[in-house]
Structure 1
Amino acid sequence: MPAVVENHSAQIPVEARRRLTREDCKALEAAGLLEWERFELIDGGLIPKMPKSRLHSNVLRRLCERLRRVFGIENVDQEVPIDLNQQLNATNQPEPDVIVLRQPAGELGSANPEPPDLFLVAEISATTQDYDLGAKAALYATAGIIEY
């Protein structure tokens, strides 16, 4: 039976969407329905992580090398989740490209770093600059991250 498919640019209104929580994502991952390492949870939405280009990898490596020379090896980490604050944590789990900690990572134990623990948060952006300078910058600012 033939069918006609029309392409409409209208999207589901934001208020009609269900926002996911960290707990929802843990349940989806446990059920095998989510490969968590391929997504970030930002404002209740699963944002796919972009594949790393050679340029991105080179910049990440060089940036980490330089930051480790300045701040120390134990104070610079890459691609690890951070916590934001009580209100934002439920529906957000960002993984910045690089973070600089105020104290060595070992002093945090198994906890994710929080804004008071962070000296600097950096995103390397070859293709997602608008998103990183828009939604992510606003999220980090709301959480009280001063240097981004």
Structure 2
Amino acid sequence: MSMLSSLKLVSAIRSVGMTPVQQRRNKLSAKLYEQIQLAAAQAEGRTYAPTKLKTLVNAETGERKSVETTKRIKQWWWVTANGKIAISVRYGAKNIELAKGKNAIEVDNAESVLLTLQLIKQAVEAGELDGAIEAVSGAVKGNFKK
């Protein structure tokens, strides 16, 4: 008992977890991080290919095996008809409406794509898009209900 008496013992309760709002914020922030890495790689002239673990099952033996594969990332920006670049923010398969009737951000050149994505990430982490994320999250959840 002398070893335990040298420790500081307290009565503590573990928190249940993050709130759903914080979970959605973190999910979108992680996706924005991937978009930032993709934009930075394209600006430097290299490819960005993150990896993920995929579990495959052998049909004959039923043995499971984890294989590392490249993760497919679709870029959220494209060149518009007027030569500008439009950036949309996606949550799952849906575009987030950033303002009433506006679902994209227009920038002049490829260099400003990276800066814009970083600003969006900061806004998400500050909670500025929580209402928009909530609306899109409800629509995504509705697709899974039968």
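When Rg/Rh (Cα atoms, Kirkwood Rh), for residues 37-108 alone is calculated, the result is 1.01; to which of the structures 1, 2 does this value belong?
1
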Report summary line: One of 1, 2 was used to calculate log10 I(q)/I(0) by the Debye sum over Cα atoms at q = 0.15, 0.18, 0.19 Å⁻¹, for residues 77-124 alone, yielding -0.35, -0.50, -0.56; that structure is 1
**Report entry** Structure (1, 2) behind the derived value 31, 19, 15 of semi-axes √(5λ) of the Cα gyration tensor in Å
**Finding:** 1
Query raised in the report: Among the shown structures 1, 2, from which was the value 22 of relative contact order in percent (Cα under 8 Å, 6 or more apart) calculated?
Result: 2
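Given -13000 as the derived value for helix-only ellipticity at 222 nm (-39500 (n - 2.57) for each DSSP H run of 4 or more, over all residues; to 500), which of the supplied structures 1, 2 does it correspond to?
Only one of 1, 2 returns -13000 for helix-only ellipticity at 222 nm (-39500 (n - 2.57) for each DSSP H run of 4 or more, over all residues; to 500), namely 2.
FYI, it's all coordinate maths here, none of it is from the lab. Just so we're clear, the structure is a prediction, and the values are computed from it rather than from any experiment.
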